[in-house]
Structure P
């Protein structure tokens, strides 16, 4: 996946990740001398040589501010075991009407249909209120 051919089609994503939205890296310190090829795995190798990839966090601060204060009618769906859940938005109670739904034992494939009972009803009720329409979820 991280060959030249593999990164070329998604290079715009890597650029945005490195300069605006942020990107994970790997903690390789515990592996010491075992790592012989990549000493600094920061994904800069996905960019053309000399590309300016200085990170500017302002874009993500603006997005976070919007979602926290004006981001209404949004359902954030996560699986408890999804690695992306670790960096999920922390909603400020009472600021918006958005919901953060976390499926216990769920993973990256968690969807609305993954929820049951009261959790699914909460999603349905919110959608019906926001859309002013009857929602039938399977």
Structure Q
């Protein structure tokens, strides 16, 4: 039986991922590295995904979206710009190769501020937000 929360208007459960996007030049460089890797190792995994640095993933009902966006906007406007330096590669053995972030402190600080709004990112006890603790570019 389908849960009622997903069938009532305005109560559709949506999936969100808040990310930092690299600037265009860096995005192009990362895409080229991915293409070279795919050509060398004959794989297509990850080729359609835009490079990003994930901060939090969560599910929330549709009618809460505006409140969540307003809160995230407030956090973002109050946070000072910072430089992200990347160095070397890392992996999750079964599925992901990523670029290590050398300057983790400002990103971890931003995630900590986002955690203060976790109540807005929790649809129910089965859908809790997942905050990324180890910053990396995928």
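Every number here is computed from the coordinates shown, using simple stated rules; none is lab data. Since the model is a prediction, treat every value here as computed from it, not as a measurement. Cβ atoms are built from the backbone, for glycine too; each structure is taken alone.
Determine which structure produced the value 37, 19, 15 for semi-axes √(5λ) of the Cα gyration tensor in Å, calculated from the coordinates; the candidates are P, Q. Here the read-out was taken from P.
Just checking, which of P, Q has the largest value of Rg/Rh (Cα atoms, Kirkwood Rh), for residues 76-115 alone?
If we compare Rg/Rh (Cα atoms, Kirkwood Rh), for residues 76-115 alone over P, Q, the biggest value is for Q.
Here distance in nm of label points 7 Å out along Cα→Cβ at positions 68 and 92 has been calculated and equals 1.9, so which of P, Q was it run on? The read-out comes from structure Q. Here FRET efficiency 1/(1 + (r/R0)^6) of positions 36 and 84 (r between Cβ atoms, R0 = 25 Å, to 0.05) was derived from just one of the structures P, Q, and that gives 0.65; the source is Q. Can you say which of P, Q returns 29 when relative contact order in percent (Cα under 8 Å, 6 or more apart) is computed? It must be structure Q, since only it matches.
A value of -10500 was derived for helix-only ellipticity at 222 nm (-39500 (n - 2.57) for each DSSP H run of 4 or more, over all residues; to 500); which structure in P, Q was it taken from? That value comes from structure Q.
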